[in-house]
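Read-outs throughout are calculated quantities, based only on the coordinates presented, and are distinct from any laboratory measurement. All of these numbers come straight from a predicted model, not from anything done at the bench. Cβ atoms are built from the backbone, for glycine too; each structure is taken alone.
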Structure 1
Amino acid sequence: MPRAIVGSDDLYACAREAVEHLRRKGFEVVVVGALKTGKPEPWPLVAREVGLAVARGEADFGVVVCYTGTGVSIAANKIPGVRAALCNDPETARGARLWNDANVLAMSGRLVTDILAREIIDAWLSVKAPDASELENIERLKSIDGEFRGSKGRA
């Protein structure tokens, strides 16, 4: 069974719907942050937990949500091996998977409704493999990631 991890810093409708929609689609879903505790949690820690699970191969992909979606996408991208994309519409989600091989979907709890969350997730899941014409660029991205592993932000 495919596995996803979903984390949110608060109990947004889109985060709750992401969990339920993925379950309906046959995913085993691990929840973290407010979805697990029922109370607000720090967005950097939520994104870290989701990012680590994805980078370690404990989940096929992750979903992170905060008020704007920006904070969790930045925090998740600090984890080597994570390619988080802020996607508040279906076409951006499809493109993030197709052209960037994104493995963490970030959404805004303020902007994304439960209905839109389903559409975004369906677009994300519609891509089975990255566009072959972008494989070289995706490898370049992974190389950059590896280049700065352990550098603690020093270039």
Structure 2
Amino acid sequence: MAKAVKTNALRMLDKAKIPYRTIEYEVDEKNICGSDVARKTGLPLEQVFKTIVLKGERNGYVVFCLPVNKELDLKKAAAVIKDKRVELIAVKDLLKITGYIRGGCSPVGMKKKFPTYMDYTAEQFEEISVSAGVRGCQMVVNAKQLIAYTESTLVDVTES
């Protein structure tokens, strides 16, 4: 399949010889929520993962990837990284810190390598989808290869 969009994330997977496929979709700037992405790409909510960047009080920036139909529990996230508290970074700081914009943030290819945590449910699937690094393009990757490549720790940090 020809890849119309070639992002830093996709180039890095190419270099690592990790196969993937991309799914491009129409972006509605007023609605860039993950469930909308799942609907437009035809993928199950559980297999479409969003990338959330947080800042720990003591431990700095961390990345969490979780299914778009789940919400991050900040207390659980803080406990996982052994910090008192964590908070979402401001949208205005996302590009400067990660190199990505809201709705196009990928766990692959950020400006810097941050500790990455993936929802444990990722392992249940052969493939999961994450942003390819731009709005309007998802990359579908073997879950185990993505977990290994991003050096993700599998965790349960979603609200019950």
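Observations, loosely collected:
- Between structures 1, 2, the greatest calculated value of mean count of other Cβ atoms within 10 Å over residues 71-78 is seen in 1.
- Identity of the structure behind -6000 (criterion: helix-only ellipticity at 222 nm (-39500 (n - 2.57) for each DSSP H run of 4 or more, over all residues; to 500), calculated), options 1, 2: 2
- Answer label among 1, 2 for the case where distance in nm of label points 7 Å out along Cα→Cβ at positions 127 and 143, calculated from the coordinates, equals 2.1: 1
- At a computed 11, 43, 38, 8, 0 (P(r) over Cα pairs in 10 Å bins from 0, in percent), which of 1, 2: 2
- Read-out relative contact order in percent (Cα under 8 Å, 6 or more apart), computed value 28, structure in 1, 2: 2
- Of the structures 1, 2, the one that 85 was derived from, the read-out being volume of the Cα convex hull per residue in Å³, for residues 63-102 alone: 2
- Comparing distance in nm of label points 7 Å out along Cα→Cβ at positions 79 and 95 across structures 1, 2, the highest value is found for 2.
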